[in-house]
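Pasting the structures in now, so scroll down.
Derivation of every value follows stated rules applied to the coordinates shown; laboratory data play no part. From a predicted model like this one, the values you see are computed outputs, not experimental measurements. Cβ atoms are built from the backbone, for glycine too; each structure is taken alone.
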Structure 1
């Protein structure tokens, strides 16, 4: 099961119709994907994709920390409603980000907490973005009255020490092809130390470009095609060891409950 656990097919940055993109993904052996919203304005677009491609797209609804200052009054109720409408939907992409100066961390944290509460209430998996804010994330976990049973650290770029603390909380980690670039060797080394039964794969398309040598599908400079997942998977297995992809296929079934 070659499954993309995190992308943004709704982004409009690909320059191709989504049905063409998905057709090319299928031709490359990709069996499905999770499409993550980043702001409230995305939710209906993501829902439409899930309705148009029900055997391929799993929706994730949430507010990314970069857009934590954009939700309108009542957004929590609207998020809850759209999740209830589709029992297979997850919560994402949500999190905290210290790389950006705006929105302020306090705003990010408030929006993050609200989404965690909804995920716990509805018993949904969560996809978490965290960049240069590990202390803040761990503090949120320590202070939360309850935490989701399943949470995925997407494109995890933290240290093995941070990973170990997250593992104790039940974290899963998705590997992006961007980490196959030589300058990201430290991140690859961390993934090689993680338990193989906690690893998933993602493209984060149209972002997180793999090395040029791995690109089998090109959409122009800086635009990652989600069909590159196959090449990412094969390259990761070469690094992590034979049998890695068999294990990841089992992980997909367990995390996403196929």
Structure 2
């Protein structure tokens, strides 16, 4: 499949999702207003990943592949001047509507993550959730480097593919929320090589080792125990980060020389 065909397939897939969500909003079955803290805590990696961007007050931030727009609102609430884009016009419309419903100022744009319409050195910070694994990382990485200000940072939360047992489960087992585009695959360390060639800092932190069993919905007490176990194991044995369900990928652009 060519890059153009892949992008068309991705856009159509996510436009269908956005259209279904729009029907839910119109019918009152779902709501655009939301609790930012609930969003930040809906997965174990979201709050620490956003914190990794640092103090956003007075900074320019890009929500890279904004989807439903909750992160864009969270970035605005943190004090950033926010621009959000997505390949899907349907999701851009939802992001715009969500920002308005939550009283957040967000500029929303339809764009391709591999060919950004923004000027060089436009952003202090870039956020993305489940977006890099849809892209050609050599092309996307060059665009990220171009639009980040010197010394700026980017944080991405991505499904991780280092665990072969998890890979088998993803391919073969049914579980809630298993709805993916035909071409997407979880990232691996090898996939990050184009980013390592572009950025002086590329840091990968794994989340949900044993805690990944939340995908089959165990009770809250079990999850608290497993998450605490994960925290201890991942501190003691860094190699286990590669076996986690999700990874937070931090990039840092080169700072200007003194």
Thinking of 1, 2, which structure, once distance in nm of label points 7 Å out along Cα→Cβ at positions 159 and 207 is computed, gives back 1.6?
-> 2
Here distance in nm of label points 7 Å out along Cα→Cβ at positions 39 and 247 was calculated and came to 2.6; which of the structures 1, 2 was it taken from?
-> 2
For 1.9 (distance in nm of label points 7 Å out along Cα→Cβ at positions 71 and 215, calculated) the corresponding structure among 1, 2 | 2
When FRET efficiency 1/(1 + (r/R0)^6) of positions 143 and 191 (r between Cβ atoms, R0 = 25 Å, to 0.05) is calculated for structures 1, 2, the one with the largest value is 2
